[in-house]
Structure 1
Amino acid sequence: MTGSHQRGFRAALLSGLTCAAALIASPASADFTMTILHTGDNASRLEPVAADGRPCTIEERAGEGCFGGLARLAGQIATERAKSATTLLLHAGGQFGGSAFWTQHRQQPLVELMNQLRFDAMGVGYAELREGSETLGTFIRSARFPLLGANVNTDKDPYLKDMIFPMLVTDRSGYRFGMLGIAAEDTISKANPAPTVRINTLSEKLPFWIKQMGFMGVKTIIAVSYAGFERDKEIARTVPGIDVIIGANGGTLLGKGKGATGAYPAVVNGPGGQKVLVAHAGGFGQYLGKLTVTFDNAGKPKVWSGEPVLLDRTVPEDPEVRAIVDNLAAPLGARRTEVGEVK
């Protein structure tokens, strides 16, 4: 994200906190429907991969056992955007590391491609902080979308100060909603980031930022979380005000796909008895999560449907993205099949 983008995001946040009345939208008078597209735990898999996450060889890509890749992801995103009046594209974190692409090219091609796919927001995963503050800061300065982490404190980090936002309030089709970032509370031990990065407990930070969004006229809150599926369900049960959690960490797949561990989305009873939707869509970019939600006039989920879309060979590739990825892959040769884990 450029300096002007960063200043714009920060100005919007600060003006909302200090002059909330100017930002309060008119109360919703009708139901509102949104399709949330999401991914996470990609580990820099730009090309299609086998079921186990191993990058496919050129020969294997002609068969039935290769899935994902950014070109197919871009193609499916375009298809879903054409079918829905309002869409939101989220990345739950875990984009860095894990492949020969990362070893060779680092963060710049990733952020440029994510800009091209028009992501709306991204969470902070282990991998993003494991690669170092300078690398992550460079990524953010080029991004045209915010990184969100309500419990991430980088005030003393020279590369990340004022770069990771706790939340974002935005309007789509006249409907106001908020997005909240959640980093895993064990990030320090798992990612070993710079000592200038601190991770607060969720109980310290989430209620405060949810309250601020309420002051700004928000009735619907969508969390982007790298806390992991079990922790996401616990957050849904115990933290008032969150309506949807889009998560990653561990490659959990929900839905009807092979290896799925439960229904998509998981439906959790929140602390006030309201329904909270928790959606995970696996790892290595094999699926695009698709959750369509109708929110009632109180901003709460009323009706929902969806399923992670398997990005198999039937999904048309975006030719421009395919050309970019092929160009990036050319110098890798046999190294493109290096294996890395979702961590």
Structure 2
Amino acid sequence: MTELVQKTVLVVDDEPVNISVLSSTLRDHYRVIVAKSGMQALERIEQVTTPDIILLDIIMPEMDGYEVCQILKQRVDTRHIPIIFISAMSDHHDEEKGLSLGATDFIAKPFSPLIVLKRIKNILNLEEAQRSLKDQNKRLEETVYARTKELYLTQNVTIHALASLAETRDSETGNHIRRTQHYVQTLAVDLKAHGYHLDELTDENIDLLFRSAPLHDIGKVGIPDRILLKPGKLDHDEFEIMKTHAALGAQALATANEEVGDNDTSFLRFAREISQSHHEKWDGTGYPIGLIGEDIPLSGRIMALADVYDALISERVYKPAFPHEKAKDIILEGRGKHFDPKVVDAFLRTESIFIDIANQYRD
């Protein structure tokens, strides 16, 4: 027995002879249920079973076939059932009306039982193929989703592992990478909400910025311990060496980006931009290149404020932790000098969120 033998056909016709002919033709191949009116057909579907296909007459008392079709196609649980109109109304306008209501096929009376049988078989085979393809696509989507999720989690673990490696060499950072990650996200979301940089601040890119931010100081891995761990302020020469961490991190991430062949589409692009440019200043006095204004990548301009704010409110060997208001005053003083004015404005609009983040990820 093939799978089609198990299918159910509902025959709806007010003429007993038509029901008899169709039933005798179909019963060797399908389970057949019958209805002698449109109302009875709806009752059969409601009370007996949902058929796999319906053969539907048009001219019937009380409720014609068009009305039955319209009702079935409006219902969520029956709209998927293919309907074949079988009617003496053979004008092309009748056929067009039936098809426009959602019918799959239209057969004119008098009909050939073998043609009806063939049409049913073809439609059910097509339905089965479409269902199989839909199931296959669903399984494929689930597989792709699972693998994408796995890749996403792997990237996040890699990011945090690398960031933590840098963190272990700098005992003062604590939760710095977590706080700055959330500051960056907060600023980016606010800038987008106020209509700035909409081409860059897509939802996808904001997510990439959030995930990439922890790598902003990855270049510190290449800084000698005598400088990185010095318990006090750095002298001029030491600071010049410390400044190289921006270029070191950017180069390492650029090499990684080339290795994966991802060009400028991956989180590594943002990680590279942030690593290299988060110490640049709006007025051009930053490092390592001395970029000015919007020549500094947006990711770097956002990270610059996030990084400085967190450094200000955190205790260092050379300074105590400043309260939020003092950190805010210093950032306002740097508006248009150290920081992008629009990023500072975003900070002012979201300073309560900054305070919450600082408290949530307190060292």
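Values quoted throughout were computed directly from the atomic coordinates according to the rules given, and no laboratory measurement underlies them. No experiment lies behind these values; they were computed from the predicted model shown. Cβ atoms are built from the backbone, for glycine too; each structure is taken alone.
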Quiz item: The value 11 for relative contact order in percent (Cα under 8 Å, 6 or more apart) was derived from one model only; which of 1, 2 is it?
Solution: 2
Quiz prompt | Given 33, 60, 7 for P(r) over Cα pairs in 20 Å bins from 0, in percent, calculated: source structure among 1, 2 | solution = 1
Practice problem: Taking 3.4 as the value of distance in nm of label points 7 Å out along Cα→Cβ at positions 31 and 215 derived from one of the structures shown (1, 2), identify that structure. | Solution: 1
Quiz prompt | Identity of the structure behind 1.00 (criterion: FRET efficiency 1/(1 + (r/R0)^6) of positions 111 and 327 (r between Cβ atoms, R0 = 41 Å, to 0.05), calculated), options 1, 2 | solution = 1
Quiz item: helix-only ellipticity at 222 nm (-39500 (n - 2.57) for each DSSP H run of 4 or more, over all residues; to 500) computed as -9000: which structure among 1, 2?
Solution: 1
